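So, here come the structures, one by one.
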Structure P
Amino acid sequence: MPTHMRALVIDRTGGPEELHLAELPLPAAVSDELLVRVVAAGINPIDAKTRAGSGAAPAIGGYPTVLGNDFSGIVVRAPYDTFPLQPGDAVYGMARPPRIAGSYAEYLVVSSLSVARKPVAVSHIEAAGIPLAAMTAWGMVTLAGAAPGQRMLIHAGSGGVGHFAVQFARHLGAHVTATGSTASVEFLHRLGAHEVIDYSTTRFEETLSGLDSVIDLIGNVHDATGTRSLATLRPDGLLVNAPTGSWPTMQAEAAAAGVRATGYKVAADARVLDTITALIDNGSVRVNIDSVFDLEEGAAAHRALEGGHTRGKIVLRVSDADESAA
């Protein structure tokens, strides 16, 4: 067992150029934590926001800091001999930086409540793109009540969270309309969207009405997408928003319009991961990997994420371990 590891760290908040490789001591697992050798790490918007000084940055206790929530890898050390996951098992899950070191490293420690067996149908690279985005999507579509007969609009349906939300909502029986760019229209149809609205040519609020729910993955950051979405809902319909920065304003606007709005923040949950694993392994849901970068290319990976218009997930290849589905 090595005593040190490679990690992608920041020494201060700022642009993507702040990400650089460093040698750090291996983290020590305690109590119910597992030590995992990371094969691949997923990149999420919260990582970039934290790096830039927002997101979870206020919780950073010191530098250097290792970012990264999503991982797929191999258990090195389990909490105890009878624990369901043992050394050699392929797992995936969510770290919670900056409270603990993140997944942009060759090893990490993770709570037993935040890790599950990796789906056998996908590689470590693919599995690393699943946890945070898929658990966010699952939480949002179930909170919105996705079910047969329900009409649901999903904004940014081709992105990391969105491409899972489209598939989960369709799997649960909802009639799904998704918004996306011209280039993503066919991709969204392949994911299972019943209808796709090209936001570059059509204002969705002029063509949709009486919806039961809206999954808003954009908010009011650029063009008041969240506020505009309220007009598409039936009376007492529900808008679920993530990221939640736009939610407080939209709550009052929703009440005035006779509809409801709430924010959603994901929490790591191994039971939800097990549900998602089953859907991946039985072919009901798939993860789309937009691009893969080596660990030392972390800055380029963050630039790609912040450039927008990704289809699915961006992933870091952390180690040269076997990446086959196992």
Structure Q
Amino acid sequence: MQPENLNENRVLNLTVPEQFAGMRLDQCLAQLHQESSRSRLQSLIKKGFVKLNEAICDSPKSSVAANDRIALVLPPEPEAFSAKAEQIDLDIMYEDEFMLVVNKPAGMVVHPGAGNWSGTLVNALLGHDPELAEDFGDADPARPGIVHRLDKDTSGCLVVAKTPDALFKLSEAFSTRQVSKTYVAILYGHFAMQTGELHNLIGRHPADRKKMAVVKNGGREAITRFHITKAGTVNGIKASFSEIRIFTGRTHQIRVHMASLGHPVAGDAVYGGAKKLPAPRQMLHAWKLSIPHPKTGETMSFEAPFPEDFAQMLQRME
């Protein structure tokens, strides 16, 4: 079974109990986080994915004391292979030595996995900057530098870390909700109210494990706020254009929340939008992203222009 949140790295904050005082850092982590193997934890430590009392510690042999604070950036379990560099054009909106922001096209998977072993954003990133593979190595060979994710058919802003320290800082920014994410979507139907907020739990669909759903128990908190800015018809079918902010990063969050209201994203083949409001793909675009810079702390803001297919459908809305 896949984890319930594939979009962002997890940041675990742990405190060393008295009985573990004097242990090596890797031994202590293996006791406190038994879901990961000790060899993987050692690799994460060596690559700078662990902080001990607010400072990055890259030595598994470091000794810990009672009440020491450990923070661990935990990417999803890596695939059993390393991604390969490929020469694929990227729309890079910003880049410096610590991070880059890309405008991901619809149709591109973020990282390799079952059924998508090449042609992904990670393959393109490694072609653009081969040092990413060296910087992240076997700590996360299939997802070097990946901080968060967009679905295959969602376009727009996506930030990538270029160093382990930047990955740590950016992952913390996401987990502590210091990041502002605004999407735009073309949705089926007309809304009874212009603005609204959904605050509930999202987890695996009880009958279809490939889908997510709003659930009463066992899910994770999901917060979505929407604002309808235009309503009309597309080919005679009622449609709405909405700006959408999310305050959590659950898998398929916007798609699930809008479908739960009876207004699925146009073209969404999984959650009903493709049947109700056909479109070339799901009409969801990560429009704006604001995030603290991993080195300076300065708020960086980015805006990805609407893709041509999205803009054309919006223009047809009468």
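Of note:
- Test item: Kirkwood radius over Cα pairs in Å calculated as 20.6, pick one of P, Q: Q
- For relative contact order in percent (Cα under 8 Å, 6 or more apart) computed as 16, the structure of P, Q it came from: Q
- Ranked by mean count of other Cβ atoms within 10 Å over residues 33-40, structures P, Q are led by P, which has the greatest value.
- Winner on distance in nm of label points 7 Å out along Cα→Cβ at positions 49 and 217 once structures P, Q are ranked, highest first: Q
- Origin of the derived value 2.4 (distance in nm of label points 7 Å out along Cα→Cβ at positions 153 and 233; candidates P, Q): Q
Every read-out reported here was derived from the displayed coordinates using simple, explicitly stated rules and does not represent laboratory data. Please read all numbers here as calculations on a predicted model, not as lab measurements. Cβ atoms are built from the backbone, for glycine too; each structure is taken alone.
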